[in-house]
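Structures incoming, each one as structure tokens.
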Structure I
Amino acid sequence: MPSQREKPWRVATVTAVKIASTRVKLFTLELPSGGNFKAGQHYDVRLTAPDGYQAQRSYSLASSPGDTNLIEIAIELIDNGEVSSYFHDSVEPGQRIEIRGPIGGHFTWKPSHTKSSIFIAGGSGIAPIISMLRHRYAVKNNSPAVLLFSVRTEDDILYREELESMSDNDPSLQVITTITRGASKDWIGNTRRIDRNMIDSALVNTGVTPESAYVCGGSGFVESMANTLLDIGLDFKQIHIERFGP
């Protein structure tokens, strides 16, 4: 059986581009055929220049699994990033993009999941987690869950209105956002990095005793959060991580 990385490259069509923040755009792609995937998986994207030079990156799916051939990816503009710069500067609806996937199996959430969970996201690491939460909401899974979402500024709170709506309409889901830089005077939430005390407080206040954890963000963020979760008593097998960057 071929590995996931040996899946064939296909051509998808960009159907929508949305500005989500100063540095993040959301791209909706129409696949040539069915878009079956699991919440938490990702797609590879490949760009080919006229001279044959190729650049490739992986992007988590933000959309919820379903009977559709439309998928959504969130792309953060990275300084000197070949692929992200091209998407932000040049990609428009109607453009065709090479993709391969879906890929990934460890960092996934299924509707049959009934254990209480903690989700921790840093910045654009919210992408695969919003896919999980969207799927969870769509199938009316009411297992206790809490999301801790760390961002630099209020502008970086991706999917803010949707997360607030989910939390307001689903008593089993609690969303806690913290801003690490430049919070406005009107911000009433946390204003520091996620740490052991914040996690402990969130679990006590929400009454969630996590049996599984999903963490996504930059490498340093993910490593720190995974170690903290181990410190509070979760087993290594209960912690699912997805990281990006150096």
Structure II
Amino acid sequence: MKSEKKKNIIATLLTIAGFLLVWQLVSMAVDNAAFLPKASVIVLEFFKTFVNPVGKYTMTMHILISLYRVGVAFILATLVGIMMGVGMGYSKLVEAILYPLFEIIRPIPPLAWIPMSILWFGLGDASKFFIIFLGSFSFITLNTYDGTKNVDRELIGAARMLGASERQVFFKVVLPSSVPYIFAGLQIAVTAGWSSVVGAEMVRSDEGVGWLIVMGMNKGNTIQIMVGMLAIGIIGFLLAQLTTLVERRLLAWNDQ
């Protein structure tokens, strides 16, 4: 088991090294830093931003500010998404009321909501929370809905035959059976919410990882754009790994 894990880690590191090498060679062949900066330059500048401020803050603070925004929006999306998904999956009436509306809203990308978010919530953090919320909400809702909908009806019937109340059926059968689906939705939603931070921080911001990209675009600074992209990619990867780790710890019973 340990040797297999080591092989996987080595394979991952070799893939990353190979990607960076190809990037470096292509950028040297292109020889146009404004079009495609060298990988070595981007990696070096990325680490420099943890020491030298970009705007008001260093990279550490930019990341923490963006994580705060994503964290608040993700918690709200989780609460609303789970309640709505469970409600639609468990109750035919709730499904009839909410599902058509959900399916209309779901395809609209978070960026399309930027004008309305400014109109409704102003230029502060509330509008940013709203955009990130929309980036996460649909994945959690849909997975929770599918999980609740696909609970084994024989289990529900057996529980009722044994005298379980509707409350007991819900909390002892339906909800536990839906948890793996919910966590699958959470893993997708956390990375989707983190990806939405770029659009969210387009709304009058002077801090955050998304702001780094927006300001780099406004200044025509390709290096700053790609440094911001690298930060988003690394943090997104770490968030996905963290969600997977939490799922494995909390749902060890599911593998058994």
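Overview of results
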quantity: At a computed 19.0 (mean count of other Cβ atoms within 10 Å over residues 140-147), which of I, II; calculated: I
quantity: Among I, II, which structure scores highest (criterion: mean count of other Cβ atoms within 10 Å over residues 76-83); calculated: II
quantity: Origin of the value 2.1, where distance in nm of label points 7 Å out along Cα→Cβ at positions 108 and 172 was derived from one of I, II; calculated: I
quantity: Source structure (of I, II) for distance in nm of label points 7 Å out along Cα→Cβ at positions 20 and 92, computed value 2.3; calculated: I
quantity: Given 73, 56, 29 for Cα extents along the principal axes in Å, calculated: source structure among I, II; calculated: II
quantity: Winner on distance in nm of label points 7 Å out along Cα→Cβ at positions 36 and 84 once structures I, II are ranked, highest first; calculated: II
quantity: Comparison of I, II by FRET efficiency 1/(1 + (r/R0)^6) of positions 100 and 220 (r between Cβ atoms, R0 = 30 Å, to 0.05) - largest value held by; calculated: I
quantity: If helix-only ellipticity at 222 nm (-39500 (n - 2.57) for each DSSP H run of 4 or more, over all residues; to 500) is computed and equals -25500, the structure in I, II; calculated: II
quantity: Which of I, II leads on relative contact order in percent (Cα under 8 Å, 6 or more apart), largest value; calculated: II
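Each value in this text was obtained by applying a stated rule to the coordinates, not by laboratory testing. Everything numeric in this text was worked out from a predicted model, so none of it was measured. Cβ atoms are built from the backbone, for glycine too; each structure is taken alone.
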